[in-house]
Structure 1
């Protein structure tokens, strides 16, 4: 079945993300968790904390392209130090003319084994994400031991710190 990725779908997905306790919502384009290729839309609000992680399976490079809004991508070393921060944007925000000039990165391909997280820098940010399947939950070795867990009291403070990194850049 053909799926149209249009503004109606993105609007609906953003509304679901805003209503979600996790403040994000995905829409799978693949038909099952066992699919060999996972493609999904992920709508993220600015107060959604995504814990840093990595994918150790060498086939699990992760690609995302921002369709709407502005995302911050942070790459870490093994000790949790920030080694790179990138604004990734579609140019489709309220101040899109300014953003288009400022943000030339539209998407990223993150190699397997790379510690990373992402955060929405404007409300209603939507990415198209792709990686190899089948789905497997993160193992302990793929969860950053130096970062707060999602839902922990420290997570909100960590998210605010990361947001400040991008406000200064």
Structure 2
């Protein structure tokens, strides 16, 4: 199985109740190799909810206790992000997941960049909390922005091979 941010598969789990449906991922969804996850929903956050950002930190630092996250209203969200990430990791381990394709820019799922914490649209290099946790446990993480048809087909083939009995 390949973990996929649920919003990329058309699930209405974005903070604003919307979706980030990704045409290429949607096209391959019928193969049955995708496992949709939303760390923020797994942390029991409502949809819709105020947007949240990592406060001038990254997922790695937050997991190490060196950072915090807040929503636009100033409510601390650090615990929710960590809870959601831990739940996704448990699912990944249960399904022996080797690969995840996550939503770029998200405080949970960002792979290359996350928002700065100023709620002004600027981004900084670094992973979100879930991406960082999965990566630290040996799971290859990709952003939807990394996806080409060739790369996705390669990932699906590798996944299919890992599920074959010896």
- Message: Given a value of -6500 for helix-only ellipticity at 222 nm (-39500 (n - 2.57) for each DSSP H run of 4 or more, over all residues; to 500), calculated from one of 1, 2, which structure does it belong to?
- Response: 1
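Looking just at relative contact order in percent (Cα under 8 Å, 6 or more apart), which of the labels 1, 2 belongs to the structure with the highest value? Don't jump to the answer; show the numbers that get you there.
Values: 1: 29; 2: 23.
Evaluating relative contact order in percent (Cα under 8 Å, 6 or more apart) on every structure, the highest lands on 1.
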- Re mean projected area of the Cα convex hull in nm²: value 9.1 computed from one entry in 1, 2; matching entry is structure 2
- Looking at distance in nm of label points 7 Å out along Cα→Cβ at positions 44 and 140, point out which structure of 1, 2 has the largest value. 2
- distance in nm of label points 7 Å out along Cα→Cβ at positions 36 and 52, calculated, reads 3.5; among 1, 2 the input was structure 1
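Going by mean count of other Cβ atoms within 10 Å over residues 4-11, which of structures 1, 2 comes out largest?
Numbers: 1: 12.2; 2: 23.0.
Largest value of mean count of other Cβ atoms within 10 Å over residues 4-11: 2.
Throughout, read-outs are computed from the coordinates displayed, never taken from laboratory work. As the structure is a computational prediction, the values presented were derived from the model and not from experiment. Cβ atoms are built from the backbone, for glycine too; each structure is taken alone.
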